[in-house]
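Quick note: the coordinates plus some simple rules give every number you see, no bench work behind them. Quick caveat, the model's predicted, so the values are computed rather than measured. Cβ atoms are built from the backbone, for glycine too; each structure is taken alone.
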Structure 1
Amino acid sequence: MSDEKNTNAHAAETEAGSGPEKGADVIARYLKTLPAKPGVYRMLGEGGKALYVGKAKDLKKRVSSYTKPERQSVRIRRMVAQTRAMEFVTTHTEAEALLLESNLIKKLAPRYNILLRDDKSFPEILLTADHDFPRVLKHRGARKKGGEYFGPFASVWAVNETLTVLQRAFLLRTCTDSVFSGRTRPCLLYQIKRCSGPCVEGLVSQADYNQLVDEARQFLEGKSQDIQKRLAVLMQAASDAQEFEKAAEYRDRIRALTRIQQHQDINPGTVQDADVVALVQKGGLNCVQVFFFRGGRNFGNRAFFPSQAKDADAGDVLEAFLGQFYAQHLPPREILLSHKVPNSTLVADALLVRAERKVKLNRPSRGDRAGLVSHALDNARDALARRSAERATQEKLLEDMAQLFDLDHPPQRIEVYDNSHVSGTNAVGAMIVAGPEGFRKNAYRKFNIRGAANVPEGESGGADGFAPGDDYAMMREVFTRRFKRALKDAEENGGARGGDWPDLVLVDGGKGQLGVVMGVLSELEIDGVAVAGVAKGPDRNAGRERIFLPGQAPKQLHERDPVLYFIQRLRDEAHRFAIGAHRGRRTKAQSHSKLDDIPSIGAKRKKALLHHFGSAKAVEEAGLVDLEAVDGISKSTARRIYDWFHPGA
């Protein structure tokens with residue numbers, strides 16, 4: 001993105017109209033000041049909520065097309081009718097506009113854009129570069145650590161398989177640096193010939209280990225055949241010299257390489273670094289199947305289901321997918337497509353900016369590449385068929401849920417709540433969300449229980465706010481925080497409840513928990529939200545749950561009722577998420593030291609204090625003179641530490 005970009009933000013100063021003509025009038029007001037330059041425009045609805053993000057080679061010409069709604073599709077007319085303001089950003093090139101558009105769509109998730117809902121990063125393999133004896137490890141997330149990254153792999157299973165091969169074939173270490181530095185004799189991995197033992201002096205020289213690292217790098221770059229030939233020569237030479245143990249080691253390494261090659265279902269030698277992207281559309285659903293090839297090897301595949309693309313053309317869906325997907329992931333040198341992309345040259349230019357090298361977009365018609373695309377299409381059809389079946393089942397369950405809970409329509413958003421703690425400590429409240437597409441994990445929320453319901457705004461609360469283990473008080477705090485936030489969002493949105501308002505709320509518990517939730521909603525003057533409690537059976541066994549509804553006798557479904565199974569799945573998922581959040585908080589608390597709370601005491605000083613006294617408790621009990629005796633602790637710092645533990649002394 002250019003540093004010289006010009007940002008123009010305008011706010012509509014007229015009362016919002018209700019029809020397309022009124023929305024077109026709002027849009028027309030901007031044309032007088034719009035430049036004929038490349039850029040990105042945003043259409044905003046009530047409360048400034050983004051309706052649509054688009055790019056343009058000529059902003060003025062593109063925006064002017066929205067002033068004639070009679071020439072647009074029904075979907076576009078609806079969008080124009082809801083437009084209340086617009087914002088613009090000019091860029092140097094249309095490729096920059098495409099990159100900015102993709103980033104904004106990912107960030108804002110506008111209602112009328114095709115959206116790629118992908119909140120998962122891909123696992124990779126990292127070959128570290130910050131040690132004399134580099135190690136290989138599994139990596140996911142931002143590339144902050146120094147070294148070489150190989151991937152992406154479509155699944156953790158594929159990464160683990162490759163790491164196993166790297167251990168067997170190249171004997172590279174996987175242990176942490178701290179474990180490495182503390183070894184005096186080799187570990188079990190050395191004994192079973194999964195590591196060359198660089199942690200112990202004399203087992204492998206640094207030069208020989210670096211040779212193994214180079215071979216592993218070549219393997220990850222797709223040069224496994226060359227490595228196998230070289231190992232075969234070395235094995236034969238060792239055998240001729242009657243060094244049979246060394247020959248057996250080479251044999252085992254060759255077998256490990258052969259094993260991973262046999263696991264490649266599709267591995268044409270003509271494709272080195274490429275992604276195969278295939279799209280299938282049916283019944284208003286879209287499935288994009290992506291196969292990853294790196295170094296001539298198949299790294300697996302993953303299916304994506306773009307939303308809000310029901311009536312979009314295949315080319316438009318693929319273009320939106322490429323922009324948003326490669327805004328997060330580094331593109332390979334070649335992308336093989338199943339359909340023609342309308343602005344392929346523009347997309348290629350944008351990917352060049354992203355990758356800092358040329359990226360080819362091809363739609364092959366014959367040969368190995370066409371076979372790969374055909375195979376990806378077959379997988380996309382299968383994935384879409386499974387998705388359609390799952391969706392039909394889910395829709396039927398939601399219809400039955402609406403009947404059970406007396407709702408006007410099948411719930412689009414179900415929220416399920418649960419608490420987790422151990423004797424009241426490290427208490428966490430959890431909220432999971434489900435809808436027509438199944439579990440919506442990007443909408444999950446956890447609430448660290450603050451322990452006081454009447455804490456002033458902005459304060460974290462105290463442990464003495466209510467008795468430890470008071471589940472009712474915990475539930476009250478969670479729901480108060482959740483729906484106060486929802487009310488605030490609605491107020492910012494002009495009073496309208498957005499898509500983050502639940503149609504149905506389920507709580508893990510019976511009549512007591514239900515009463516707490518209804519009390520919170522009553523205090524906040526919230527209505528229109530259906531609430532139910534799901535209590536376990538008399539012996540806390542599945543199949544005998546009772547469902548509590550406000551003002552009604554408890555209901556009990558047949559133990560083989562599909563709706564009961566669905567409710568159990570929702571409850572179990574909330575329970576799993578709550579326990580995981582609680583364990584994370586407990587682990588963090590266990591690693592927390594009293595020294596962490598002292599202002600201006602960094603890691604270096606904490607290390608010096610612990611090294612000198614042996615524990616945080618000993619530091620707390622130390623006298624001022626003892627603190628001053630610690631290396632790196634000045635008299636003023638010692639006084640600050642002493643005063644922290646002995647206020648008023």
Structure 2
Amino acid sequence: MFTKILIANRGEIACRVIASAREMGIQTVAVYSEADVFARHVALADEAYLIGAAPARQSYLLGDKIIEVALSSAAQAIHPGYGFLSENEAFAKAVEEAGLVFIGPKHASISAMGDKIASKKLAQAAQVSTIPGYNEAIVDAKQAVEIAQKIGYPVMIKASAGGGGKGLRVSWSDEETQTGFVACQNEARNSFGDDRIFIEKFIESPRHIEIQILGDAFGHVVYLNERECSIQRRHQKVIEEAPSAFISSETRRAMGEQAVALAKAVNYQSAGTVEFVVGADQGFYFLEMNTRLQVEHPVTEAITGVDLVKWMIKIAAGEPLSLKQSDIKIEGWAMECRINAEDPYRQFLPSTGRLVKFVPPPTTMRAAHPDERFGVRVDTGVSDGGEISVHYDSMIAKLIVHGKDRAEATQKMREALNGFVVRGVQTNIAFQSAILAHPQWVSTAFNTGFIAEHFPKGLVPFGQVHPEPDFLVALGAWVHLKSRARAHGMDGQMQGFTLEHPNEMVLIEWQPPPQTHRHHALTVSAVSASVSHATVHLNGQDFEIVCTSQLRDSVLEGVCNGRPFVAQLERHLPKHPMAMEITQYGAQLRFMVVSPRVAALQALMPQKLPLDLSRFVLSPMPGLLTQVLVQAGQKVLAGERLAVIEAMKMENVLVAAQDAVVKSIQVKVGDTLAVDQIMVEFL
């Protein structure tokens with residue numbers, strides 16, 4: 001067994017590998033960029049070495065530099081995590097040639113499965129179900145149209161070296177095939193240096209279901225059941241669960257056996273994932289094989305009790321896989337939500353900056369402890385005060401829950417999301433809550449088009465409906481009463497001028513223009529002197545609230561009418577200093593509580609309308625300006641490309657909302673932009 005390994009990665013996956021290595025008594029070596037000097041994985045590792053500047057191509061993608069650090073630190077093996085160099089055949093080969101061990105499959109297996117055209121041919125040879133299509137590189141758009149017509153629309157246009165949603169288009173017509181082919185070819189050339197394109201049949205109403213496998217150097221391979229990964233946005237997974245509520249046990253076995261057959265065909269030695277697209281009739285077709293550890297591996301660990309990272313290390317060290325297929329069980333139900341630094345209220349634009357506050361919910365499960373089940377686990381690479389950089393992807397944590405069945409797991413996840421506090425950057429936590437409350441999630445009647453159909457532009461601010469809106473109002477009244485009680489107890493108040501506790505109040509619920517604010521008349525009375533126990537009367541109903549949380553706490557935990565609750569409280573809002581905000585299940589209540597007289601006067605006040613910024617193009621996100629595609633005096637048409645901003649490894653194209661003439665350009669290529677910075681002004 002190894003005594004020291006290097007982790008060629010960053011963030012939560014580096015921390016995850018360190019956890020298993022530590023349990024095995026193995027020392028760890030971290031590498032880091034200048035942006036990650038104070039990163040969590042650097043602090044957790046036994047040794048850490050700076051390898052370059054912040055951009056990944058100047059640090060985490062420098063294979064030669066990483067191997068050099070491994071050799072100089074006396075590490076015997078390198079774990080690549082996921083992303084970066086994890087599926088880079090040349091890097092895996094270079095590691096082996098340097099006398100080190102690559103903790104993953106052999107480079108030949110990576111090569112065989114890394115090319116989508118070649119991997120599909122291998123799958124067919126191994127008698128794995130494949131999607132009908134044309135499995136050779138297509139010459140031009142004209143040939144693409146001819147092939148699409150023969151296959152029959154709709155079709156999927158795919159880059160052979162593609163991944164992460166790049167070089168991928170769905171076409172429903174000859175015209176879309178022509179434009180889609182060119183777009184995919186350009187994306188593939190720019191992103192992967194390989195512009196080969198192929199076409200296959202697009203499966204309508206598809207599910208994305210993948211099979212986890214483990215294989216050793218002795219030809220023994222097992223499958224560890226499936227993961228349901230159909231909740232996706234732009235081909236990026238958002239929520240994963242295991243098992244799938246959709247497939248039958250017969251389909252599970254057939255998919256697992258085919259995944260094992262494919263792994264054996266390429267002499268696969270490590271953890272890997274065979275991805276399938278599954279139709280409404282449970283017909284399944286090979287999509288691709290990921291020759292690495294998946295982001296969503298914790299849900300498999302939860303239902304099987306198998307530590308996948310430990311087995312990757314053991315297999316790389318030459319140990320035989322002691323697990324038999326009959327040993328692999330399904331116990332309970334697991335789910336994972338990816339907590340990303342993105343704004344669901346602004347079409348998921350990246351959000352960067354300092355984590356002013358980062359407090360995950362209480363956990364009872366830890367990585368590398370498969371015996372800890374039926375609880376909550378958080379895998380993360382950040383901590384309070386950390387920086388979310390524009391240079392890396394947007395995922396800041398993974399929230400995993402394990403329940404006895406799907407309903408219990410869903411409820412655990414919703415409560416855990418309620419208690420997940422992130423301040424300083426925007427996150428998709430409210431969006432995750434909205435998905436879990438959707439009827440199609442509850443009924444499992446969804447497919448990979450779920451988000452595009454139901455949340456095409458993300459969330460509407462203050463648009464998510466709480467299952468019990470009056471409860472949020474009652475809790476807001478309790479918060480106000482608590483605030484008044486604290487003020488009442490302060491020293492230095494003059495006799496006869498102390499603050500009182502009026503029973504009758506009005507909670508004014510803030511709503512964005514042009515809506516009018518809603519008024520909620522209520523009465524509230526404290527049962528205990530500390531106001532830890534109070535009763536709110538609202539709309540003919542009493543809400544008896546028992547809560548010992550303090551106003552300084554971001555999370556309010558208590559009991560209302562005998563039922564426990566968890567909600568988040570934010571005070572001192574930047575643009576609304578007099579208001580407070582409570583969030584639960586993705587629903588927001590921004591409010592202030594006043595006397596009936598003040599409420600009556602407030603109702604007469606006009607609302608301030610937002611400024612008209614239609615003459616300006618503002619930067620929707622922080623990022624690097626890589627292209628400016630217009631100039632002063634130029635006439636542009638609606639939909640025309642204006643500029644390109646690079647943020648979190650993704651290119652974001654800004655287009656004109658309407659026909660206009662450019663008056664001035666107020667930025668230049670190479671600028672680092674701030675949110676809402678003026679870029680272009682129109683006449």
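Which of 1, 2 yields 11.8 for mean count of other Cβ atoms within 10 Å over residues 142-149, as computed? That value comes from structure 1.
The value 18.2 for mean count of other Cβ atoms within 10 Å over residues 174-181 was derived from one model only; which of 1, 2 is it? The correct label is 2. Given that helix-only ellipticity at 222 nm (-39500 (n - 2.57) for each DSSP H run of 4 or more, over all residues; to 500), derived from a single structure, equals -8000, which label among 1, 2 identifies that structure? Derived from 2, not from the others.
Can you say which of 1, 2 returns 31 when percent of Cα pairs over 29 Å apart, for residues 102-277 alone is computed? Structure 1 accounts for this read-out. With P(r) over Cα pairs in 10 Å bins from 0, in percent coming out at 3, 13, 22, 25, 19, 11, 5, 1, 0, 0, pick the structure among 1, 2 it was computed from. Value 3, 13, 22, 25, 19, 11, 5, 1, 0, 0 for P(r) over Cα pairs in 10 Å bins from 0, in percent corresponds to 2 out of 1, 2.
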